[in-house]
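Multiple structures are listed underneath, in structure tokens.
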Structure I
Amino acid sequence: MSYAIIGFGKIGQALAKAFARNGIEVSIATTRDPASFASDAAAIGSTVIPKTMAEAVKADILFLAVRFESHQEVAKALPNWQGKIVVDVTNAYGVSPEELGGQPSSRFIAQGFRGGRLVKGFNHLVAATLAQDPAVHGGRRVVFLASDDDSAAAEIGALAEKLGFAPIKLGGLSEGGLLVQARGNSWGQLIFKDLVKFD
């Protein structure tokens, strides 16, 4: 299984740290030349590999960690996303429900990634918290996942566990997804809730 993070802002770097902490190789890409962020990637760890967008989208699982309005640009990188899982880490704060056609933001994004299997996740924590070791006081930091594809959610749940998090599945994008999305000038009820699960 191969992994890529598209976007290398604060959230992209926080995700890269989770992979590096666990010695799991992950590609990172932006619209910029990989050389422009190679030193930042190297500072995080040797398993964080800068690549071009065209190379990174070959991965099996991609984390979409770009600004909401940039997702369409990423979606154009492939004509078909068949067989790939796209983890939507974006937040559509400031994007009106009308612009989204009244849909949950993740369902709107899914339309661009034709053939892909979309999971909403890893977006409810601020970057500084997401970047920390998820082992907290003998428990594990919670990440919420929502998807209309149960098997894709299960795969991302297994990856979240490997990264040290405690995944909690919230159901489909139109139900659980609403709890972890931003739309217009409102935030879902679980956004910014930093929870720890004790096994």
Structure II
Amino acid sequence: MITQLAGIDFSADSDEVARQLIGVTLLVDGVGGRIVETEAYDSSDEAAHSFNGETPRNFSMFGPPGRSYVYRSHGLHWCLNFVCREPGHGAGVLIRALEPVEGLALMRERRGMEDARLLCAGPGRLCQALGVTRAHNNLELAAAPFQLIARDQALPIEVLAGPRIGISKAMELPWRFGLAGSRFLSKPMR
């Protein structure tokens, strides 16, 4: 069971993992960039898929930390989450936005657009740009096709926190995290 990866303790609470992931580089088959926006979810949180228990859709969210949880949002877009906490708990971090760095030509082809700012600004766009599908569900983040690269601790970053986006429950929790000053966020931080 992987708990430490890229300087992140995936056995920690989801809000702590979400904050620590800002600045980490995520690659899927060599394509990706720096994580600039995340959201935390926990089984005690009404907005989490795990709130009502394990189902065939969310089973991987209850698995060991350091794995992927991929689901379809509104029947349209894939969303990538990183599982955290102990097995059986049901916590994860939604990867909301990346600053594209590696494989820009392939991302542009997959997204059918040139604007680098919009390639990975939002979880659906991010998955399309990185080629993430249901086939990536329940995979170890420490093995191909995933690669997580720790951020350079010598370079200070400021992480902002605020309310999550696009949910109708537990909206008051400040569990959306973003890199201050990043132009690659899905929406500006309030």
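Each value in this text was obtained by applying a stated rule to the coordinates, not by laboratory testing. Quick caveat: nothing in here was measured; it's all calculated off a predicted structure. Cβ atoms are built from the backbone, for glycine too; each structure is taken alone.
Compare relative contact order in percent (Cα under 8 Å, 6 or more apart) across structures I, II and report the one with the greatest value.
Largest value of relative contact order in percent (Cα under 8 Å, 6 or more apart): II.
Using mean count of other Cβ atoms within 10 Å over residues 16-23 for the comparison, can you identify which of I, II gives the largest number?
Structure II gives the largest value of mean count of other Cβ atoms within 10 Å over residues 16-23 among I, II.
One of I, II was used to calculate distance in nm of label points 7 Å out along Cα→Cβ at positions 96 and 136, giving 3.6; which?
I
Which one of I, II has log10 I(q)/I(0) by the Debye sum over Cα atoms at q = 0.15 Å⁻¹, for residues 56-143 alone, as calculated from the coordinates, equal to -0.55?
Working: I: -0.62; II: -0.55.
Derived from II, not from the others.
When helix-only ellipticity at 222 nm (-39500 (n - 2.57) for each DSSP H run of 4 or more, over all residues; to 500) is computed for each of I, II, which one produces -7000?
The structure behind it is I.
For mean count of other Cβ atoms within 10 Å over residues 104-111, which structure out of I, II has the highest calculated value?
I
With distance in nm of label points 7 Å out along Cα→Cβ at positions 32 and 48 computed per structure, which member of I, II shows the largest figure?
II
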